[in-house]
Structure I
Amino acid sequence: MRLYALCDQELLDTRGLSLEDFVKKAKDNNAEIIQYRNKSADTAFIKIQLIKIRKIFDGFLIVNDAYELIEFCDGVHLGQEDLIKIDKDIFTAVKIIRKVISSDKILGISTHNEEEVLQANEMDLNYIGLGAYRNTQTKDVPKILGSSLDLIAAKSKHFVGAIGSVKMDDEFQNVTYHVIGSGLLK
């Protein structure tokens, strides 16, 4: 299993944990990637958090949404809704983001079904997040993929991170990364 640790600021705040606590847990579990997600802070705060993570974590650092901060990390992750905010055509949105962050940075997007995975195959991406595998407390999930996640992942030409209440001991055949956030904190 390869670990992609999802560091959600709201979750840290709710549980009274520091960023450093989360990064230590991620490192203790051999995380290769940390994605920092903060849906409510301003850019200045997110920048400070990215710099803190960079000082204590030498793996890949991804920022959720805040592509304007790409110089402080290795890549950006965007959801389907975030792509549409950039351009109504998600293919055009990905092309725009790729130009902004350049080809030497990591670009990933969220996908939720086979159709979105097949669309992603036509995009200049490094990976996709696919899910939700299970129901999650951090987001409203309209559809749970369950065991079909692995079958859908097989259709991706990109690395796949399983998302949505994924656990350390979950087993997949066609998934590159287990994307785990709150599960690391148990």
Structure II
Amino acid sequence: MYEYIKGSIAETGPTHIVLDINGVGYQVQISLYTYSQLENKTEAKLYIHENIREDAFVLYGFADPLERDLFRHLISVSGIGANTARMILSSLTPEEVRGAILTDNVNVLKGVKGIGAKTAQRVIVDLKDKLGKEPVDEKLFAVQDNTIRDEALSALVMLGFAKNSAQKAIDKILSQSPGAKVEEVIKQALKMI
């Protein structure tokens, strides 16, 4: 079993990456979150989950072990396969997924393409206790349902900025001035990104 793969990036896309290791190219399926972590890099270290089936051997790669652990938790839920779990981690950051599960926020999970109310509820029921035992940064959940944050993030993503870097900028701005208006947050974020 592979723990991680480290090599030079030969090819990259929003859903996959090819790592060249001593002349052998390994195609690894990734989430958009991991893709955003690899921007402007020539080398990568991806934490691997192997999915071995009768007809295929697929490697899933993650920017950090916490995202991989969350992926493994998600695929343990009945009705959630590897591609659906990857879709969840592409639509939401790992922190947003954990926050939605731990705060019983069905609507956040329903916002992911292919996830209905019943599946979202099943994910919450199955994983809330498992994720509740892991350490949590409470600041993430205070910001989770912040409308100003969501509107600013949506605007920046529509302007073409990477979701992950936009989130970091917005979170930094809101931690420094929690009462800022959406327009102010966007303007400050544009200067930071």
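Each of I, II could give relative contact order in percent (Cα under 8 Å, 6 or more apart), but the derived value 20 comes from I. Of the structures labelled I, II, which one yields -15500 when helix-only ellipticity at 222 nm (-39500 (n - 2.57) for each DSSP H run of 4 or more, over all residues; to 500) is computed from its coordinates? Only structure II yields this read-out.
Tell me which of I, II gives 22.5 when you compute mean count of other Cβ atoms within 10 Å over residues 93-100. The partial results should precede the final answer.
Numbers: I: 16.9; II: 22.5.
Structure II accounts for this read-out.
For log10 I(q)/I(0) by the Debye sum over Cα atoms at q = 0.12 Å⁻¹, the calculated result is -0.64, so let me know which of I, II that is. Attributed to the structure labelled II.
Out of I, II, which structure matches 39, 33, 19 when Cα extents along the principal axes in Å, for residues 5-100 alone is calculated? Let's see the in-between values first.
Working: I: 39, 26, 22; II: 39, 33, 19.
Source structure for this number: II.
Quick check on the output: 1.6 is distance in nm of label points 7 Å out along Cα→Cβ at positions 157 and 173, derived from one of I, II. Which one produced it? Only one of I, II returns 1.6 for distance in nm of label points 7 Å out along Cα→Cβ at positions 157 and 173, namely II.
Values in this text are rule-based calculations from the coordinates and carry no lab data. Every value quoted in this text rests on a predicted model; they were computed, and no experiment measured them. Cβ atoms are built from the backbone, for glycine too; each structure is taken alone.
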